[in-house]
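A short reminder: the numbers here are calculations on the coordinates, not readings from a lab. Since this is a predicted model, take the numbers as computed values, not measurements. Cβ atoms are built from the backbone, for glycine too; each structure is taken alone.
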Structure I
Amino acid sequence: MTGFSLTDLERIVSERVHSADPAASWTAKLAAAGPAKAAKKLGEEAVETVIASLAGDRENLVAESADLLYHWLVVLNLAGVSVEEVMRELERRTAQSGIAEKASRLA
């Protein structure tokens, strides 16, 4: 099992967003293009992940999932949202059943 975590990747993304040269870093280039471009890439990766899943293509599903998580972290960074905040929300939601939690959001 790898010791690499989403928190590690979040740190790397943040460093590159804030200090890397857009000519040399995809992360910096994507950040410089703004939140709309990053969100569009996130959406594209989500669709590609779904397609790989439906095709039963395990290898591509792994690759597209990595792309999805990376682009998600770029979007979060540009919005000033941390993985820790997302994890706290997920933790909060586990205090009740998924069905009850979803119903509470519809009310």
Structure II
Amino acid sequence: MTAETTVAPPHGYAADKDALLKRLRRAEGQVRGVARMVDEDVYCIDILTQVSAATKALETVALQLIEDHLAHCVAEAAAQGGPVADAKIAEASAAIARLVRS
């Protein structure tokens, strides 16, 4: 008897993984920069400007992930139909709602 390994299908973001990681590293650098600015007692408005930039970078990642999820996971589930499709659509709607509220 041989052991078979099951490989999960790639997530919807697999094709964009390198770009997403690049954006996340940029956001990480921006957050470190914000911490350094606070440590150095930089003017509040300048810090807020950097917080806004870091927030925008994370929002861009989130929007790309949502787009990829809809195009891959939700589209596959919709093709199957039934409760699987309903669950994926509800999951995507909840994720979008969380993003909009944040």
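From I, II, which structure was mean projected area of the Cα convex hull in nm² = 8.9 calculated on? Before the final figure, lay out each step's value.
Working: I: 8.9; II: 10.0.
Structure I accounts for this read-out.
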Query - Computed 12.7, 36 for Rg and Dmax of the Cα atoms in Å, for residues 23-86 alone - originating structure among I, II - result: I
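From I, II, which structure was distance in nm of label points 7 Å out along Cα→Cβ at positions 31 and 71 = 2.6 calculated on? Let's see the in-between values first.
On the way: I: 1.9; II: 2.6.
The read-out comes from structure II.
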**Report entry** Answer label among I, II for the case where mean count of other Cβ atoms within 10 Å over residues 39-46, calculated from the coordinates, equals 9.4
**Finding:** II
**Report entry** Structure with the greatest value (metric relative contact order in percent (Cα under 8 Å, 6 or more apart), set I, II)
**Finding:** II
Query - When distance in nm of label points 7 Å out along Cα→Cβ at positions 15 and 47 is computed for each of I, II, the largest belongs to - result: II
